[in-house]
Structure I
Amino acid sequence: MSYKFTMKNKIYIIKLLITSCLLSVLSLSTTAHAINYATGARVAPGYQLNVYPFSYGADIRTDGDGHHLLNDLGLKKYGSFIGNNYYTGDFFFSATIPVGTAAIGKYNTEDSGFGDIQARVGWFLPINSVTILPVLLVKIPSGCYDAGRPVNFGDGQADVVSELYFFKLLQPFSLDTVFKYAVRFRNPATDITPGNEVTVESLLTAKVADNVRIGPAVNFITGEDSRRGGTALSGSAVTRLSVGGEVFYGGFNKVKISLAAYQDMLSRNSTEGVLAMGRFTFRF
């Protein structure tokens, strides 16, 4: 029997995640290096290169009620996010370029190349008890996109995203959390405006050895209905809950490494699969 994931359920999960994260933030204090699984840790001024290789595979595609539309999709997406970050004082600047391949076995088609550039600017708030970083992100539709193809590595549209990063560390525990709100604009190739989306991502780790941390992680995204010509397309909102974990190694002076894996647990108008990724950061 399929479980219907109603708007009331979505709001409850968001409140639960936000409450849990804020309680954790209030109970910790900041020192040393963050895992920095996103961009929220304060680091020394200078240039940092981020290389995030990833692989995502999914056979299931769901409808607005979570029912399986397809069980043999054969989606495979792999590549790397290449992030160029610069820290100066309390400010943070970043340009991230994805590159890779997306393929759908069911339709025997694939697309390779560069994805859409993400440009970020952020400011670390002058607060000592917790590291807080508000960020403004603009996604530029720079990747190749063809509305007539069943699969594209880019999505061919512009988004503006407000992000709020938190980091706290109290040995042996650390917490990384980010809240995002994405305003999504009309895609001129499809004449569809995807619904705006709220995302919560959080990683809680514990120190298990010198320079080694490990812990559970959760990613949750929920959105509004898409629109065509100003008219909402009922039942088109996207929801996805992914659960996994991450292991981090920080024993090198200029390099930080972490490996992560996530399983999609719930999805609406989305795919259900497994994501594996690495995070390599190089300080110069």
Structure II
Amino acid sequence: MAIAIGIAVAALLYAYLRYRNAMRRDSMRLATARQALEGCGHLLALLRALQQHRGLSSGWLAGERQFERRMGARRQEVERELIALVETAHAELLKARPCFTPHDLSLFDFRWKTLVDELQGLSIEQSIARHSQMITHTLDWLTALGEARIELPVADLVDADAVRNYANRLPLLAEYLGQARAVGSGVAARGTCTPVARVRLMFLVSRSESLLKQAMQVAGDRQTLAAAHAVAALTGMVRQQLLAERTVVVSAEAYFATATEAIDAVFAWIEACGEDIRRELEAGRAGEAVSVPERAAGMV
């Protein structure tokens, strides 16, 4: 009898320890996903500031000096977001395969400051290329963080397509629109569209429409429809006022404003996706807390 009781107690203890370890792992992966979501938010803010600075720089280099004050504000935003990302970078150092590290951020910051210092001596094309290289790094970090820390670890709690929209498809759409804003701002400021700019704008419009279609297959809410309408307004302006006419009559300010409205609408859509993911993670944490007494009761 005593042996049977001892075996039963040992079995219960073993089951409890396994359960406790599983709960600890669930808690850790939820905490990691929530921290990664916050890091993604800062990367998105960094992306947005870089894109705006790139577009403003194109107009400024083409002679639109009224953009200078707004460029200064975007530079401050970039610096704030780089500081905010330090915590996420240090957390990534504890992972087997970090998405990015403090060293990566330091190198990024150095390249950013160098770009700002050298901007006045660059051509519009050189400025766009230098900005776009930095934006590519930001997008790579964002995609890696979303996939490695949210999409895969908590696949049972969040929708994978929603995470891909949040950390990959929509930021990439915003980037193509950002490039269209930068190239188009230079075209509008000069009043003519060079063959190189024409080919680039045609590609950016086509790619943006393709990404929009993919992202809309996942969602169809108010933010989605607003973004689709704003993107259509921009692509229509590019085709009708930058590509169809030999002489461009739309002002750089007007074009920049239309492009910014489209990008802002996409970022509003991204933020809505982020809120949905955050709610799903919080629901997972609440479910984890409720399951503790239930499972414990079942073991008695």
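Key figures
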read-out	value
Source structure (of I, II) for relative contact order in percent (Cα under 8 Å, 6 or more apart), computed value 23	II
Comparison of I, II by distance in nm of label points 7 Å out along Cα→Cβ at positions 218 and 242 - largest value held by	II
Ranking I, II by distance in nm of label points 7 Å out along Cα→Cβ at positions 106 and 122, the structure that comes out highest	I
Identity of the structure behind 21.1 (criterion: mean count of other Cβ atoms within 10 Å over residues 186-193, calculated), options I, II	II
Comparison of I, II - label where mean projected area of the Cα convex hull in nm², for residues 50-153 alone is highest	I
Among I, II, which structure scores highest (criterion: mean projected area of the Cα convex hull in nm²)	II
If helix-only ellipticity at 222 nm (-39500 (n - 2.57) for each DSSP H run of 4 or more, over all residues; to 500) is computed and equals -2500, the structure in I, II	I
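Read the figures in this text as sums done on the coordinates, not as results from a lab. Only a predicted model underlies this, so the values are computations on that prediction, with no experimental measurement involved. Cβ atoms are built from the backbone, for glycine too; each structure is taken alone.
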